[in-house]
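Enquirer: Next up: the structures, one after another.
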Structure 1
Amino acid sequence: MIVIDTNIVIEYLKGNERIIKTVNEYSKNSDIGITYISEYELLKYSDKTNKLLEELIKNITVLYPDKTSASMSAEIFRRLRSAGNLINENDILIAGIALRNNNKFITLDSDFNKINDTNISVLELF
């Protein structure tokens, strides 16, 4: 599975051709998912009539936390804290949930580079 970050979904919905092409390429060989944190981030500022967002969320997998993702998130936090490189708490949780089954995770947020995991791909917007 390919797990996409909130910022990827936003750019996809904006019609960013590069992001659309990238997501479509990944989806040829794998299911696409988001974490429930990304779902929350998208919905909290969305107009209730945003049919495109509703349709997107309905058609992709939403991943929820479990014991494994909690342990992974805690380990990521400890590594980042030890290195003096902490990132946003939601991002740590997203990474733990996204990576728990050896999923690939794509984002536009360079903070995720600090996690130093080969399953994380940080894309450049332009």
Structure 2
Amino acid sequence: MKVILDTHVFLWWIIDDPRLSPRARQVLGYPRNELLLSAASGWEMAIKVGLGKLKIPAPIDRFIMDQLNINGISVLPVDLRHALHVAALPKLHRDPFDRLLIAQAQVERIPIVSGDSQIRRYDVEVIW
């Protein structure tokens, strides 16, 4: 099964944060699942690092790429179909990064692993 990781899920997975749900741990830890991190999540983390809202132990480009390799996570690029699909989404969630993840999940028909209750309000499969 392919799954898109919400940004917080990616970060919690790599630091083994106890806030990650048992079901999310099961899905992320199952070796046959294909874990995807959206390029939008990379952009979100870069912005937060730049603003001082996210602390990481190394330069962001090296740290994220290393963690993707260590954890067997692939990058899901943002393409024009994803970006344009955001316009079709109801205005239930204001976060632009989450709205793009929702659009990607809908266009690609892939579940999102997320603890964000706002995402559940959309027509998308959420694993938590």
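Enquirer: One of 1, 2 was used to compute helix-only ellipticity at 222 nm (-39500 (n - 2.57) for each DSSP H run of 4 or more, over all residues; to 500), and the answer was -16000. Which one was it?
Expert: 1
Enquirer: Kindly point out which one of 1, 2 the value 0.7 was derived from, the read-out being distance in nm of label points 7 Å out along Cα→Cβ at positions 9 and 33.
Expert: Value 0.7 for distance in nm of label points 7 Å out along Cα→Cβ at positions 9 and 33 corresponds to 2 out of 1, 2.
Enquirer: Suppose you compute FRET efficiency 1/(1 + (r/R0)^6) of positions 65 and 89 (r between Cβ atoms, R0 = 30 Å, to 0.05) for every structure in 1, 2: which one lands on 0.50?
Expert: Structure of origin is 2.
Enquirer: Here's another thing I want to ask about it. Hey, distance in nm of label points 7 Å out along Cα→Cβ at positions 25 and 57 derived from one of 1, 2 reads 2.9; which structure?
Expert: For distance in nm of label points 7 Å out along Cα→Cβ at positions 25 and 57, the value 2.9 is produced by structure 1.
Enquirer: Using distance in nm of label points 7 Å out along Cα→Cβ at positions 17 and 73, single out the structure from 1, 2 with the greatest value.
Expert: 1
Enquirer: When Rg and Dmax of the Cα atoms in Å is computed for each of 1, 2, which one produces 14.2, 44?
Expert: 1
All of the numbers you see were taken from the coordinates with simple rules; none came from a lab. Remember, predicted model here, so these are calculated numbers, not experimental data. Cβ atoms are built from the backbone, for glycine too; each structure is taken alone.
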